[in-house]
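Listed below are the structures to be examined.
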Structure P
Amino acid sequence: MKTQKIAIIGGPGTGKTTLINALRTKGYSCMEEISRQITLDAQEKGIEQLFLEDPLMFSEHLLLGRQKQFLAADSLQEEVVFFDRGLPDVVAYLDYLKCSYPDSFKTICSQHTYDNVFILKPWKAIYEQDNERYETFEQALILHDFLVKTYTDYGYSIIETPFGTVEERLNFILNHLNQSE
């Protein structure tokens with residue numbers, strides 16, 4: 001059985017993690033966002049914002065961590081696995097920062113593809129900044145555009161998830177997946 005890999009993407013504060021948690025509650029296998037853990041690990045070593053201080057090092061950790069998640073999904077023997085962000089997010093964020101990176105980043109993104117990609121648009125009503133989310137809402141809008149461009153460049157047809165309650169968004173995604181089977 002081939003595991004269907006579904007990425008849920010979007011800029012900061014769009015409700016991705018809340019949606020992933022709701023999917024997990026419904027019994028779906030989900031790979032959680034790992035950037036917060038990388039940030040916290042760096043803070044324990046005295047680096048307040050690794051992404052801002054050394055975006056390439058942060059992104060290397062993130063890319064390799066997401067690659068491990070991608071590969072681990074096949075061993076779960078699940079019909080579908082959801083991901084809180086995908087590998088191309090790493091490239092999109094580096095492009096947003098105008099930061100150069102090795103070609104291996106693009107190669108990894110090209111070699112590990114998702115079956116479906118759902119994007120959540122920036123939503124001012126739910127947006128909050130915190131210790132690990134330092135972008136303003138305006139920056140979140142720009143990051144959204146970078147994500148769309150990057151995933152489109154990798155050949156994905158991105159499915160835009162409408163605003164709504166967590167349950168409405170969850171049903172939209174699940175209904176879409178059931179229709180495409």
Structure Q
Amino acid sequence: MIFKRCVIEDLDTLIEISRSTFIDAFEKDNNPEDFKRYMAKAFNRDKMRKELLNANSLFYFILLKEDGLVGYVKLNRKDAQKEQFDVNALELERIYIKKEFQGQKLGEKALEIVVDIVKTQNASCLWLGVWEQNTRAISFYQRHGFIKFAEHPYIIGKDEQYDWMMKLDLV
């Protein structure tokens with residue numbers, strides 16, 4: 001598994017994988033109109049370009065030698081984080097593996113690499129938000145030492161959903 005830091009020339013590929021993995025993961029669980037509005041807002045070209053150019057947002061493509069691009073990760077530090085808890089915390093905003101590569105322990109290996117990256121940033125903890133109804137993801141993070149410490153709303157269109165906020169202490 002190789003992590004490749006995304007650069008501005010990767011924008012189109014980043015948008016494509018962001019959209020396709022999010023659709024695969026959540027479209028079936030949401031109102032079609034709400035989901036369509038959310039997708040147009042969250043993954044539009046201008047927004048994704050701005051995020052990619054933000055020095056505090058770190059995007060990485062996940063590549064396999066044989067298969068090429070299989071997923072991506074987005075980490076946020078400092079003011080790029082959705083919420084501020086600790087000066088030295090980093091947020092794992094996204095970790096997505098393409099549907100056809102799920103079930104092969106790639107998420108597990110990717111999370112190990114993420115933790116190694118975060119440790120190089122001298123972070124005290126890694127935190128994330130995971131949809132409260134995504135029990136598979138919650139179990140995955142719990143197995144890897146994350147604990148729930150709060151909840152926050154996550155809006156898809158007009159639908160207010162809730163994310164569990166989970167963290168992994170690194171000190």
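FYI, it's all coordinate maths here, none of it is from the lab. Because the structure is a prediction, the values reported are computed rather than measured. Cβ atoms are built from the backbone, for glycine too; each structure is taken alone.
Please compute distance in nm of label points 7 Å out along Cα→Cβ at positions 5 and 141 for structures P, Q and give me the label with the greatest value.
Working: P: 3.3; Q: 2.6.
Structure P comes out on top.
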Next item on the list: Name the one structure among P, Q that relative contact order in percent (Cα under 8 Å, 6 or more apart) of 34 was derived from.
Entry: P
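Thinking of P, Q, which structure, once helix-only ellipticity at 222 nm (-39500 (n - 2.57) for each DSSP H run of 4 or more, over all residues; to 500) is computed, gives back -11000? Could you put the intermediate results ahead of the total?
Numbers: P: -16000; Q: -11000.
This value belongs to structure Q.
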Notebook entry, point to check: Suppose you compute volume of the Cα convex hull per residue in Å³, for residues 29-100 alone for every structure in P, Q: which one lands on 131?
Noted result: Q
Check: Suppose you compute mean count of other Cβ atoms within 10 Å over residues 61-68 for every structure in P, Q: which one lands on 18.9?
Finding: P
